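Each value in this text was obtained by applying a stated rule to the coordinates, not by laboratory testing. Just so we're clear, the structure is a prediction, and the values are computed from it rather than from any experiment.
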Structure I
Amino acid sequence: MCGHCGEPKEMKKIQHPILKNETRWVPIACECEIKAIDDFREEQKQKEKRNRIKKLLKLSSELEDMRSKTFDNFIDRKGTENAKKAVLEAVEEFESNSKGLFIFGETGNGKTHLTAAGGNELIKQGYAVIFITEKDLFKRLDATKNFRNEESFQEIMSACMDADLLIWDDFLSSQRLSNDEKDYIFQITNGRERANRPIWFTSNLTPQEMDSDEIAYRIDDRGRTWWRILANTRAVFNRGMNRRKATVMAQAYGVSVEDYENGRY
């Protein structure tokens with residue numbers, strides 16, 4: 001009898017697994033038993049996935065603030081259209097397209113909000129996403145040199161490699177990079193390229209800086225890491241203005257932020 005549905009089980013004669021010249025009758029698993037086993041395996045698989053996501057999320061910078069950013073509460077502004085479209089497309093094509101994003105432009109113009117919103121959409125779909133600022137990443141990696149530190153170098157690096165998506169906020173925010181920091185950038189970008197996993201970068205670089213050799217050689221003396229990054233990402237210029245600046249100046253002129261951003265003052 002089936003322990004799940006109570007129905008009698010069919011029997012089948014098979015060759016004895018040890019005695020080659022003998023056969024034996026065995027019950028055939030009921031469909032409900034098979035389904036119960038499959039459901040249990042799927043439940044365990046999903047549980048492991050949820051635990052993995054939860055573990056990797058702990059590495060994220062300013063987690064609560066990041067989780068609050070959505071496309072619904074993003075304020076659409078002049079100049080941000082292409083960046084928003086690029087993130088939406090990256091979310092939609094995430095399963096089939098491993099190419100990352102490199103969104104650059106003026107500080108405070110919505111780059112962080114858009115990438116965090118895209119990351120949150122992917123978390124809802126069951127992907128493991130890490131959102132981390134460059135300053136926080138370097139600080140935590142450097143802190144592992146202290147033997148009393150709670151996080152190990154390998155734990156942080158493994159998380160950065162294993163996440164389905166790494167959102168690297170404020171990339172190249174430091175004017176000067178130490179040799180260790182250059183090595184961190186190389187290890188993470190090279191490792192994720194080999195694993196075919198994307199990185200979404202945000203950066204305050206200007207179009208002129210993006211086009212200059214100085215930026216390429218800031219990361220390494222041959223520029224190889226920089227060109228590897230650009231080859232594996234879609235570069236998008238966010239033309240939006242600094243929202244904080246626009247808010248202050250709009251108050252000063254006594255106009256709305258929208259009027260200030262559109263030159264109506």
Structure II
Amino acid sequence: MCGRFGLIPTPEQVAELFALAELEDFPPRYNIAPTQPMLVVKQGHSREPGSNLPEREALLVRWGLIPAWAKDPKSLPLLINARAESAGEKAAFRHAMRYRRVLAPSSGFYEWKKLGPKERQPYWVRPRAGGVIAFAGLMETWAEPGGSEIDTGAILTTHANDDVRSIHDRMPVVIDPQDFTRWLNWRVFEPQDVADLLKPAEPGFFEAIPVSDRVNNHANVGADLMDRVEPRQAAVALDRKKQVPSKTSEAESSQLKLL
């Protein structure tokens with residue numbers, strides 16, 4: 001799954017990768033959490049013939065998709081992720097898969113490895129080559145009873161590749177730049193035409209860095225959240241090694257038995 005992610009490049013870098021004509025300034029974000037705003041890129045209105053302006057548009061949406069038909073969002077689970085294998089068949093995501101596919105710019109995501117019943121080690125999973133990447137996303141606009149509208153979104157996930165599998169069995173779907181147009185252009189490409197894009201990233205694309213569990217608290221938003229730490233399981237193994245008694249000689253063992 002994807003429960004936290006970050007977006008730390010400059011707005012200029014994001015605008016260049018996604019071919020955006022306009023993008024409002026934004027600060028680096030090191031710990032984007034569910035229900036918070038997340039940046040997405042969508043297919044915009046068609047331009048006039050002869051225009052060289054891009055059709056893509058960027059906007060902020062609430063991370064946690066609310067289907068347009070929902071009467072009371074509180075009665076639904078928080079839909080921050082959608083399984084790529086079944087999103088096109090689920091009532092909550094089917095309409096968005098057909099008409100509202102988006103890209104979510106990202107610098108990487110956080111994932112937690114289960115170490116025990118109550119213990120987990122967080123990892124910052126980032127592209128090995130660095131830079132900005134694009135998660136496959138879905139968007140819906142939900143109208144409140146009072147009439148105001150809220151743009152909401154979810155990130156599509158798939159089976160984990162070799163880079164992530166030892167930490168978690170799911171990972172976000174990454175869309176390559178050469179496939180941006182096909183993924184976004186719902187007018188031309190239907191869900192079956194983009195199904196081949198919903199696959200794990202190639203092995204070696206990501207690297208996983210153990211980080212502090214300070215990331216667990218969404219109030220922590222500093223750059224230090226991405227700093228490498230000693231993985232907890234390694235520290236435990238080291239402590240156990242230190243506690244192993246040294247081997248005794250046969251003579252010492254015999255003396256101990258006599259005592």
Structure III
Amino acid sequence: MSPLLAERTEREPAGTGVHAVSVAALERRGRLDRVTFDLGAGALALIGPNGAGKSTILHVLVGRIRSHGGAALLFGHKPRTVAAARLRAYVPQQIAFPPHLRVREVLAAASKAKGCATERAEAAAARMGIDGFMSRRAGTLSGGMTQRLALAAALMDEPSLWLLDEPASALDGGGLERLADWAREHVRAGGTLVVSAHRPEEVEAFASEAILLVRGRVVGRVPVHELFDDRLVTTGGRAPLPEGTYVERSATPLLRRVLGGDE
């Protein structure tokens with residue numbers, strides 16, 4: 001466990017019996033239809049096609065929008081309270097920084113807003129592999145590097161709950177691996193992660209359990225491993241794989257139906 005996670009765990013009450021996320025009959029006209037789920041420590045993926053309600057759920061949990069019915073609580077607190085804000089971090093699918101600011105200035109501003117020591121900002125930059133870009137202006141960064149910066153800025157204080165909206169959509173393979181490693185450490189330390197996804201590689205990288213959404217309705221909650229089929233494939237040495245036996249992973253019919261919006 002990292003020192004930051006250890007410090008976080010020590011300062012938070014244990015054994016309260018309160019879920020990290022509790023959603024009951026959540027409604028948003030045209031978006032959500034009585035969505036209900038609870039989550040303690042662990043990683044949960046919200047899976048569905050575009051328009052399934054994934055981002056809407058996150059927007060309610062982070063307090064950006066209000067529901068039209070039902071309730072949502074974070075550690076027993078309403079999303080729009082200061083108490084809830086202290087315990088969560090949110091990273092949207094796309095984010096833009098003032099283009100003239102340098103990476104170190106963006107991180108310094110985030111550090112000040114969160115009341116974090118400079119060392120935390122530096123550690124987060126190193127985790128996401130942007131420590132070599134500190135003098136670059138935000139406006140010159142690629143989409144992938146901008147997303148890495150957003151993640152470092154949002155997660156540097158390592159709060160208990162991470163809300164990530166399709167974080168891999170703009171990340172390259174290296175950035176996805178770095179974030180997945182950080183997320184796994186967060187969960188091992190007792191943290192909670194809710195991530196929206198519509199690509200199978202995102203689901204496998206971050207979560208052990210998934211809620212399946214179609215047209216704003218929950219159609220299932222299953223372990224992630226049940227969403228994929230594995231089979232052994234033997235190759236004859238032709239590109240791109242050398243000769244040998246490999247595991248080929250594919251989405252199950254259920255996952256394909258959900259991602260196609262047909263369930």
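Here are a few things to note about the model shown:
- Read-out percent of Cα pairs over 36 Å apart, computed value 22, structure in I, II, III: II
- Computed -14500 for helix-only ellipticity at 222 nm (-39500 (n - 2.57) for each DSSP H run of 4 or more, over all residues; to 500) - originating structure among I, II, III: I
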